[in-house]
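*Asks:* I've put the structures underneath this note.
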Structure 1
């Protein structure tokens, strides 16, 4: 049996064409097999959102599966191959050993007033908001009260997620070799009465963050693409997960090259 490959794609017309070409190329290789279940390698066709969907689909098999992204739009942070490079990609899959590079993930535990804690994994980030009203929460770091936060919300990101929403609220860009998470404030309220740190914080893998909400009113929690909008959320606990995501490194683009292409380089 050859390398077992699963393919996930978005519904864009260009992605469908790429899917069809990729299937033809893979069919010519005896050592590569397209499967519907239990793949060893998952190829995504689309953008970062498509890869995020694939990650959550296979989050229960992270020790057994690697991911590889083909982007059909703008350059993504999780997609190493362009749509016109399919022959080179298939050749690499057939001829090169299956090496991988791994990135940290965020472990999220959501506790409510009426149920058991719910556990999630995030590849990019999680945010906490209270709609159009000021959110009030006690932020604990490793069981010690750090601050009482008042403002629009909080964002907790992985290193790879640091280039996403975290960056737009003034967070730092963190290299994924650093096994840490980042806590960034969203429009915090700071005056003579109320005070928060007011800057992003990098939290190491040996510590954790516990955000304890001071109101049972409705809050919106996002975990990557998942939205949880409900009342009765009491706390959200974050730490660096024991699990990691593994990307196939047949050709893996340098992180700072991705950052430059995404934010600095002009077309």
Structure 2
């Protein structure tokens, strides 16, 4: 698919990149309002942040923006966080709770289903294919789902988000030693903060693929954007901050790449 970027490695580690894309089909962009076209809720620069940290890993990335469809949401539209503010499979609002569509231009149920078939399903078919491939090679696979968000988003959570937000759906999506290795690496990162299964416990991708009893392990990393970039337009990448963070991310990925079941 032209909107999917897949790079195959031979190690057990697969990186998912669901929210770094900024592509908008013209017919959808025409229905967005000014807030929607600003794309403020992009996981800015995450694909660059993780690029070439460790060799021989697989990456699966969609270049379609999450406002078209959020490939990290349950395709049935079921909320991942019942009772909490969140955004939908095809978001109608941004992370601040404001509409992203011109009045009367919101997608119909038929259009949402069409977007699911065209964009959501192929992304997950590609991700499943790569997880199956590396699991065949090694007997197991590890999915590391890469995310970032502004450190302060009052509509979604109170206060300031920690730098590292590790999600394993309360320990159910991966071997507990994988969870331990990642959180220990974050805790050792001097001047950074970390939380396990806080506001972000892992999105649909982590929960859907994380089946450790079957040799499929999944873990989500939600980074506070303040740790590597300017958190407002023009959303500039900060090389000095990013290089410091990349050193810690490299340790995390190297640990996962070299992890083996007991």
Structure 3
């Protein structure tokens, strides 16, 4: 299994898909607890949800599961949310705070996983971002995520449907942020928030350098809006998904109109 799958396009948008993969090497799978082997914290079906939206996008997808190593975490192991419950480069607990490993992997094994899986994903993502930047003079990384809407270990209450992250507005041009915020705010039947519990993961924060023409924004979707249920077997609900895809397509089509030469209008 290759660590990463790349679909190349000529649009100024690159989709990042770090958490849709479900591949776990047999040697690692056997180390997981019975609960861990359900792979419950997958961003289920996100690649399917975005597939076919706004033609000619580039997509970079991690094929490995986040329990192997999390492609959206700082490779140094620094926490994304100091002082809050979260999961690390190789998570030791699931999103409910329950242990994932029969015996927690040691530092040397975590480094092996980083080199084998995390690094190739980001090498591919960096290469595609640079390629698209060279074509257009800028690039927009749209990082695609989803999560269960109720996880008390990570956040209080019910998560909004559409969670936009720009790390406080520093990872992209204000016009890009405004475009996404406005579309989400006007999406009938969906709630939204900017820089709430999810402000953008390491990917968004690392690659978002708007002064250099590298813009990054994260979208964390509540899975209730496109799954039949937020529990095993996490089946895709085509009817729910089609309604959500209308708004996701609207976002991507409008982001394609972004032009630094027009003062950042999107």
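*Asks:* For distance in nm of label points 7 Å out along Cα→Cβ at positions 189 and 221, which of 1, 2, 3 scores largest?
*Replies:* Once distance in nm of label points 7 Å out along Cα→Cβ at positions 189 and 221 is tallied for 1, 2, 3, the winner is 1.
*Asks:* Still on this structure, please answer the following. Please compute distance in nm of label points 7 Å out along Cα→Cβ at positions 125 and 197 for structures 1, 2, 3 and give me the label with the greatest value.
*Replies:* Largest one: structure 2.
Readers should treat all values here as calculations from the given coordinates under stated rules, not as data from a laboratory. As the structure is a computational prediction, the values presented were derived from the model and not from experiment. Cβ atoms are built from the backbone, for glycine too; each structure is taken alone.
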